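Some structures to go through are shown next.
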Structure I
Amino acid sequence: MKLENYPVKKTILQYKYKQKIKTLFEKERVVLCFLFGSQAKGLAHKESDIDIGILFDRKVKPKSYLRKEGELIGFFSKIFPNHEINIVNLNSASPLLRQTVNLEGKLIYRKNKISFMMFQINALREYEEYVHLSNIYNQFLKLKLNAL
């Protein structure tokens, strides 16, 4: 199923929202935006929420994340008034969530190709490190439990 066939994505891509999204994302210094979760997988139902992953520019200070996320929730709530909006900050998300968005998310906006490619590379690298460290931890835990 093509991305344009998703009801949420269609609405977001409509011209009247496209320019507003671009303007807001430039103001809030958003580098990437993904739709993910049930809406992106085509498994959404009437009560489904809308999961949106946002990557802010590296120059954005972490203390301003909450305000920016609130602005984005307010904006998307006006576009989709009958849905709960979940904004996930990909700058501070876990490696597992970043990789899930990387693999399953549908790109809504990108500031440039480089930022998109760097996100993909970093998400995969961080996920592989996470899996490796989790395996080491699990082996260590197994040894400790066997020693009891």
Structure II
Amino acid sequence: MPGTLYEDFAARKCQQDLHSAVVSEVALREFLAAGALDPHLAKLRPRNAHRRALALEAIARAFPKGTRANPPRGGYMLWAELPRAVDLAEVRETARQERIVFGAGPVFYTEPQPTSSLRLNCAKASEEELVSGLETLGAILCAAE
């Protein structure tokens, strides 16, 4: 894929991918059969906890006052609920121009919900990019209120 298209494609795929490919499933089977899961998780858990803490601090600093961000027990996704309704489509477009991608909360519900919530990935970006991106997204959200 040409370099000029890769970043946009990767961002959209990350947001829209809902299943894995057969090759990934076979690789996972081999990984599990080799007993590699527990050592891998032992490395990931503290890393994810640190990145979640960084993200929660950035959200508390930069997002609109009253934003609630869940502190999950594990994983690398955060769910943030904004205190007031904002046009998430407009926010997403502005954020995309800054190379920031997030999941708009309503797509994660089975029924339509009047919500201004965001699903945020804490795993892909570097720690510096994570904090900077959340600060920029916070400024965009504050301006959208």
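Bear in mind that the values in this text are calculations on the coordinates, not laboratory data. Keep in mind that this is a model prediction, so the values were computed, not measured. Cβ atoms are built from the backbone, for glycine too; each structure is taken alone.
Among the shown structures I, II, from which was the value 3.1 of distance in nm of label points 7 Å out along Cα→Cβ at positions 36 and 132 calculated?
Clearly, the read-out refers to II.
Which structure, out of I, II, was semi-axes √(5λ) of the Cα gyration tensor in Å calculated from, if the result is 28, 19, 16?
II
Given 0.9 as the derived value for distance in nm of label points 7 Å out along Cα→Cβ at positions 28 and 68, which of the supplied structures I, II does it correspond to?
Working through the options, I get structure I.
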